[in-house]
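Derivation of every value follows stated rules applied to the coordinates shown; laboratory data play no part. The structure presented is a predicted model; accordingly, all values stated were derived computationally and were not measured. Cβ atoms are built from the backbone, for glycine too; each structure is taken alone.
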Structure P
Amino acid sequence: MSATIWVVIIIALLLAAIFIPRVGALTVYKAYRAAWEREQVEDALKHLLDRQSEGRFGSLESLSGTLGMRPNRIIRLIQKMEAQGLVVSRGSQLQLTAAGERWAIHIVRAHRLWERYLADEARMPLNQIHRLAHRREHTLSEQQLDELDAALGHPTRDPHGDLIPGRGGALPAASGVPLTRWEDGKPARIVHLEDEPALAFEQILAAGLKLGQTIHIVERTPHSLILSDGENEYRLAPAVASNISVVPLPEESPAPAGVMRLSELPFAQPAEVVRLDETVQGFTRRRFLDLGLTPGARVYPELKNFFADPRAYRVRGTLIALRKDQADLIWIRPVQNMEKS
């Protein structure tokens with residue numbers, strides 16, 4: 001076979017590798033390029049939504065700083081989003097349209113649900129979940145998000161304490177105030193741990209602070225805040241402490257009249273489930289739901305335990321065992337003349 005024929009064969013193979021449908025290099029590059037451009041748009045929409053939730057407008061400069069892109073590329077990105085009906089420019093200010101806001105909330109929902117999955121199901125360390133969730137948030141459809149939401153038991157908060165938007169819903173307002181603005185000596189409950197910047201978040205985790213923890217400020221200096229939970233003390237730089245949000249402790253009797261924790265239900269007293277405690281998230285929440293502990297479900301304590309823990313309950317015809325700390329998370333209402341189910 002002559003050299004010319006070999007050259008023709010090689011050229012043909014190269015062209016096939018580049019242009020063959022679905023597997024050619026050109027097809028792969030186009031798919032990569034489309035995914036990259038979509039990620040840019042979605043990151044920009046998230047930034048504008050963040051600014052909007054703070055009562056501010058985004059700008060070319062704020063987008064450039066957040067996305068790490070040169071102004072000329074940001075201008076082209078803004079023009080693209082305007083053409084898609086996602087953003088409107090008002091002078092130097094950028095504002096989301098209704099369509100842009102819906103898309104941005106979809107991305108926020110995807111990120112927070114995926115973080116919930118990584119923390120509860122994959123059991124990944126909290127300081128590693130943000131980056132992976134950021135990559136995956138751009139790949140999930142609305143239907144896939146609904147399926148993930150259901151599989152996780154419809155959690156209401158992500159592992160950092162942020163509220164998870166529902167499908168088609170608005171972005172829930174952030175709760176709490178920064179710890180640096182909290183009154184010294186006044187007890188508070190941690191409701192949010194900001195994960196950016198990563199270094200500050202790692203210091204919070206290394207100190208051992210966590211969501212739901214009750215703390216108070218023991219001492220404040222220009223260089224540090226000393227916290228206590230009643231047993232341990234924690235020392236943080238003010239810049240790090242500002243990434244912790246707290247709220248006042250709840251009132252002593254938050255339960256409605258006639259409602260109690262399942263752990264307080266007397267033996268052989270029938271009851272119905274009212275709700276799961278708001279602190280129940282992720283795997284634990286899904287497990288409770290899988291066991292049939294949904295609002296309105298009938299519960300009946302059975303089989304006395306000499307040690308009182310765990311305790312057996314009949315739910316939807318099945319006998320289950322729950323420890324006291326688990327039963328504390330289930331709110332019920334005693335009922336009369338109810339047959340065991």
Structure Q
Amino acid sequence: MSSGGVERVCIVGAGAIGGLFGGQLAALPELEVWAYDASAEHVAAINRDGLRITGRLELTARIHARSDPAEIPPCSLGIVATKGTVTDAAIAATAGVLADAAVCSVQNGIGNEELIAEHVSRVIRGVTLVSGAVSGPGLIHADAPGQTWIGPFEPRPASWAEIERLGELLERAGMETRVMRDVRGAQWTKVIFNASTNPLCALSGLTHGELCAYGPTRRLVDALIDEAKAVADALGIALDEDPAALNERAARVNPDHRPSMLQDVAAHRRTEIDTLNGGIVDAGRRAGVPTPLHAAVADLIRGVERSWEWAATLPP
């Protein structure tokens with residue numbers, strides 16, 4: 001949808017990744033960027049002071065943020081950047097806004113596109129290595145640049161013209177983007193990279209570099225990679241890159257990185273384990289490939305989450 005020749009895009013989830021996408025897209029004069037976010041404090045700060053981005057980028061973007069999706073006009077493009085734990089709820093809330101939109105997921109894990117497709121008609125499969133963190137209300141710290149890959153979500157694809165249009169907009173906004181006919185290789189490369197390290201950092205308290213430098217945990221990282229690669233092979237998915245090499249590079253470039261799951265566990269927030277290791281377990285079950293290590297890691301993280309519930313019931 002457009003207003004006076006200006007095209008509207010809706011960012012669903014204006015946290016670290018959604019904020020970086022929305023903030024950079026807002027620089028394009030032909031775009032009107034709207035954002036839906038559940039945090040009223042974050043939304044108020046964005047509308048009052050602009051969306052402020054620091055770190056590798058320094059900019060203040062003017063976007064229209066709302067915590068009530070009824071206040072967002074219909075948009076022709078959507079970018080979903082929520083955590084996988086709230087994908088279904090966030091898309092159900094914004095379904096009216098995105099009823100005639102091509103909607104792209106840039107979320108972690110696998111299975112988000114399937115949830116999005118239950119609410120909208122045209123879906124774009126996406127994956128990004130852009131990283132950042134929310135530093136405060138209305139404030140995003142851009143950690144590292146990274147490539148983004150987008151392409152059709154096979155069961156309910158957006159048109160190729162819509163996918164190319166989104167790729168062009170992202171490129172012009174300064175985000176390196178590849179438009180591909182099959183994005184599953186890039187998506188699974190990132191899934192395996194994240195699933196082999198993020199939960200182990202969360203369980204051990206180690207940074208990414210420490211995890212990969214310590215022999216016992218590094219052996220487990222490699223075993224998780226091998227198990228997940230067997231699932232990808234059975235599904236006929238050719239990885240874009242060796243996840244082990246990606247781990248090596250990340251450990252060398254940013255050894256002090258504390259993955260989002262480690263941050264979630266430290267803050268007693270629900271993790272994305274169901275779309276990472278849990279997603280690999282589900283895919284392995286469909287492909288007939290056993291995934292006992294990923295199942296064990298997923299259950300351990302679920303056990304940590306369960307411990308918070310028990311702790312909340314204890315008397316002070």
Structure R
Amino acid sequence: MGKRHAPRKGSMGYSPRKRARSHIPHFKAWPEDGETPKLQGFAGYKAGMTHAFVVDYRPTSTTTKQEVQIPVTVLEVPPLKVAAVRGYENSTYGMRTAGEAWARSLDDELERRLPIPDQGNPDGGLKILRKKDLEDVRVLAYTQPKLLSGVPKKKPDLMEFRVGGGTMEQRLDYAAGLLGKEITIRDFTREGVMLDVASITKGKGFQGSVKRWGVKLLTHKNRKHRRATGTLGPRNPDYVIRTVPQPGQVGYHQRTEHNKRVIKIGDKGEEITPSGGFLHYGVIRNPYIILHGTIPGPTKRLVKLRDAVRFRRTEVESVDVAYISTQSKQGA
């Protein structure tokens with residue numbers, strides 16, 4: 001009879017498995033792409049999932065150029081507003097903020113998020129930035145959840161997006177042109193391209209080692225417990241090493257997934273909202289984007305988008321969509 005043994009599942013590359021610092025995800029890297037300046041990120045809220053019939057655009061697939069059914073995720077993406085332009089310069093300890101220029105007028109709801117700096121003349125801040133030897137240019141943009149019916153809050157989510165492409169002077173001029181204005185999803189991307197997504201996964205609270213690491217249940221003859229680790233280690237070393245599966249936090253971790261194809265971008269939310277609305281979300285009333293596959297996190301979760309950094313194949317002009325299901329998701 002075989003030995004009752006099974007190694008614990010789960011990558012240690014994600015350790016420590018603790019709660020995310022913020023519900024707003026962040027990107028550590030941005031792609032170097034393009035000869036003209038452009039915004040390299042955007043954000044939206046997860047509405048739910050459905051399925052679609054599309055012509056398979058993958059050239060190496062066994063069903064290429066055939067109509068296939070795929071799972072898709074729908075994000076509601078109301079326009080973002082650019083609150084400030086921020087420049088970075090090199091220092092001994094890496095990049096540091098060289099200066100900021102804030103817009104003249106900002107929404108009152110933004111004061112729910114942070115004390116708004118003095119909204120004077122942004123030309124002074126831009127003048128200082130133009131004198132600096134900048135390494136990077138980014139914009140501070142915030143969402144408008146007051147436009148949504150599925151997200152029960154008014155406090156905006158403020159985040160940073162990189163402006164890439166072109167020279168540093170061109171990037172700064174491009175960012176200055178966005179200051180105080182609304183930007184839409186079409187200003188960031190188009191149908192058929194690949195994007196990376198980052199989000200905070202669904203939280204499951206404090207869980208045991210069986211659910212958290214997938215260790216095998218002990219035999220029913222075991223003393224006192226079955227859903228525990230058989231041993232925490234040998235006598236030497238006389239401490240518990242970090243690779244031993246232990247109880248702790250499960251979920252509410254940031255996860256980044258690469259290469260999600262944009263299936264469709266639309267402006268009329270009623271054409272994609274299923275009968276009865278999306279489960280736990282409701283009706284889409286703003287522009288939306290449909291991505292191929294799944295996205296981390298539950299409904300209503302903030303999802304951050306970025307130009308793909310690992311995509312090396314040829315782009316697709318557009319995806320031929322034959323049908324997108326709008327049947328009720330209520331189980332009726």
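What to note about this one:
- Which of P, Q, R yields -12500 [helix-only ellipticity at 222 nm (-39500 (n - 2.57) for each DSSP H run of 4 or more, over all residues; to 500), calculated]: P
- Value 15, calculated as percent of Cα pairs over 36 Å apart, assigned to which of P, Q, R: Q
- When relative contact order in percent (Cα under 8 Å, 6 or more apart) is computed across structures P, Q, R, the figure 28 traces back to R.
- Highest-scoring label, criterion being distance in nm of label points 7 Å out along Cα→Cβ at positions 117 and 245, among P, Q, R: R
- Between structures P, Q, R, the calculation of distance in nm of label points 7 Å out along Cα→Cβ at positions 37 and 269 yields its largest number for P.
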